[in-house]
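Presented below are the structures under discussion, each in the form of structure tokens.
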Structure P
Amino acid sequence: MKKEKNPLVDPPPREVPLPRAPLVRVIAQVRFPLIASIEKTEFVAGFQEQIRGAYPVLRREETRGVLIGGPEILPARSHTVYRFNNDERTWCVSLAPEFVAIETTSYSSRSDFLARLRAVLEALGKHIGPKTVDRVGVRYIDRVTGGDLADIAKLVRPEVLGVVGTPMGAHAQHSLCESLLCMPEGSARLLARWGRIPANGSVDPDAIQPVSEPSWILDLDMFHTRSQEFTVTSIVNLVQAYAERIYAVFRWAVTKEFLRRCGGKV
């Protein structure tokens, strides 16, 4: 009997380009110890100038959280987040006192994404200068809607379908599976979420914006939270390795019919 491959261990499969991939968002984030000077606009001017050709639209936002504890819910200190967008607003670089992130709703290839990440990290190293990083992560979010949602049983493997693949599935408005997987080696973790969500629903409105019809999502987020020296090449290599592992899990979860419907040649 042929042993089934383990997508967390075995080499990732050959990448199959998908011209109509249902990727709705890809995000890479690097967190570092607090650099308070990022709150000052003049401090980030050099960073902006280095990436401004690709991301010319800058918006400054103030975010405020809450502190929960004791009898009261108190407002926490606000933080400044700079959002650098391209003209089409399909790419965004976010810079805050404790992180930098790059995200896109127009993903074309892994190599393009990694090249853009490298350019952002080079600007960060030159103008912001973090010495260490606390967390590195990358996240891929797919979403299936419409006629493909009606055929979801043909597009993903039975183990992933869960209750949606049973006679009860026709009555399921919301059915979500969430697993936190420890990688066999190292300190990396993979947070995997998949399932059906109703119209105008979301499990993470910031990353998975609600739509006016039911959908099925596959949300794969790989990360580690160990402290390491900030070097551009090591971070890019780590994100590449995580992206390849996420792709292996994606290929395990979907069928050849899924790949064909997305324009893949299999």
Structure Q
Amino acid sequence: MKNIKLIASDMDHTLLREDSSLPPHFDATLAALKTTGIYFVAASGRPYATLKRMFPAELDSMGFVCDNGAMICYQGEILYDSLMTRQSFRELEHFTKQFADLAIYPVFSGRDGAYLTRRGKAYHAFVNHFYFQLDYYDDWHEITAPLNKYTLYFPNEDLGLFLPALEKRFGDRFNIVVSDKMWIDITNKGADKGTALARLGKRWGISANEMMVFGDNFNDISMLEYAHYSYVMKNAPQAMHRYGRFTAPSNEEAGVIQVIDAEVLDPMRVD
């Protein structure tokens, strides 16, 4: 695999271990990729504010696909931001309120931070782990900042009761993805990880055949289908494995680093 020019990885259950730490030797691998001129992109459902906190020393050397593709950043510059209309949020929030018997906590996300309904404050520690710059609201109309993603947090992991109805009502208008067993993310159509990589590829002159990607969950499907060298993690749900051409060792085995070292960096060292 000598023609790889861009490598993108999901974060949770993919690059990160289950304790949310980066795998051993990540810094060395990133430095080696930079030396060889290969872009490394963090492709996550997390917003830019959180990703910046996770990679403070790598902001000038990494690309960031944030909010499941709704925002793209590189070297401190916002390259793309798919803002949702207030009418969209109004309709989505009204629909969510119809499921009063479920524990659902909306999170509004944008370039300036994220906003969690005040009644979900008991879950601050958990939500703040993913949405670092987190504020609270009583009525979402209080939020005046530009927003690009509507996320629903289900602490009881019962989103399966809600998802089919949501897809039936809004599936033709929005990109709706399950990003973990307690999260549903909603963005504009065309704001997904695969399209984000296509945008970066166009900007940097890189084709899908020159991209390697790693993912484990349904919000990764678009980029797994887009890039030629697509790896699904061994620890991914069984239903995900049909979306990748290859399988990577689990996140606990530093599978992303293993594959990059064996398939990209070692062949270059030999040459």
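Here, each number is a calculation from the coordinates, and none is a lab measurement. Values in this document were obtained by computation on a predicted structure and should not be read as measured data. Cβ atoms are built from the backbone, for glycine too; each structure is taken alone.
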Could you figure out which one of P, Q the value 24.5 for mean count of other Cβ atoms within 10 Å over residues 8-15 was computed from? Q
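Out of P, Q, which one gives 18.2, 61 for Rg and Dmax of the Cα atoms in Å as computed from the coordinates? Walk me through the numbers before you get to the answer.
On the way: P: 19.9, 64; Q: 18.2, 61.
So the calculation was done on Q.
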Once mean count of other Cβ atoms within 10 Å over residues 192-199 is calculated for all of P, Q, which comes out largest? Q
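Tell me which of P, Q gives 12.6 when you compute mean count of other Cβ atoms within 10 Å over residues 136-143.
On the way: P: 22.2; Q: 12.6.
Label of the originating structure: Q.
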Computing P(r) over Cα pairs in 5 Å bins from 0, in percent, for residues 120-239 alone for each of P, Q, the value 2, 10, 17, 17, 13, 12, 10, 9, 6, 3, 1, 0 comes from structure P
Give the label, chosen from P, Q, of the structure having the highest value of distance in nm of label points 7 Å out along Cα→Cβ at positions 144 and 216. Q
21 is what came out when relative contact order in percent (Cα under 8 Å, 6 or more apart) was calculated for one structure; which of P, Q is it? Q
